[in-house]
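No value in this document is a laboratory result; all are computed from the given coordinates. Given the structure is predicted, the values throughout are model-derived calculations rather than measurements. Cβ atoms are built from the backbone, for glycine too; each structure is taken alone.
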Structure P
């Protein structure tokens, strides 16, 4: 179980949600949550894949980030803690 206070969980939830919405193609929100491997995958697909596919891969990563950001922001702090901090669910 996470040792973060309710305020810290709410702050992490807000930061991850907003970063996912605005910088989803770069996977910044994954790094904030401690999912380094998932963050690297999103960063590589968003940047390198975006160059190779003329932006299509970056668009897909942006869409995934937008969806994840909305999901993060609509969860209660307890749901967010349980799902993303305690059980380490990396995707959606």
Structure Q
């Protein structure tokens, strides 16, 4: 199981966020979404498989980033629940 960070910019008005959010949640049972366009997901898929699974939910002018996380991180300003999730899952 790996942990991936997913970031995106949906550049056209009226984007179907629900479809994208559902697809992200289906990647793994453990996910974090405390920033508008950023998710962290624990998944058995590779970064390429995650990208390919999500590409159908964005338009050709949108941007999508999927990177594997190494387990190290730093953050500020999140509530206790958000910080605990990061500590437990990175």
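For this structure, a couple of remarks:
- For -18000 (helix-only ellipticity at 222 nm (-39500 (n - 2.57) for each DSSP H run of 4 or more, over all residues; to 500), calculated) the corresponding structure among P, Q: P
- Taking distance in nm of label points 7 Å out along Cα→Cβ at positions 13 and 61 as the criterion, the highest value among P, Q goes to P.
- With mean count of other Cβ atoms within 10 Å over residues 21-28 derived as 15.6, matching label from P, Q: Q
- In terms of FRET efficiency 1/(1 + (r/R0)^6) of positions 5 and 53 (r between Cβ atoms, R0 = 25 Å, to 0.05), the structure with the greatest value among P, Q is Q.
- Top of P, Q by relative contact order in percent (Cα under 8 Å, 6 or more apart), largest first: Q
- Structure from which 18.9 was derived, mean count of other Cβ atoms within 10 Å over residues 29-36, options P, Q: P
- At a computed 1.01 (Rg/Rh (Cα atoms, Kirkwood Rh)), which of P, Q: P
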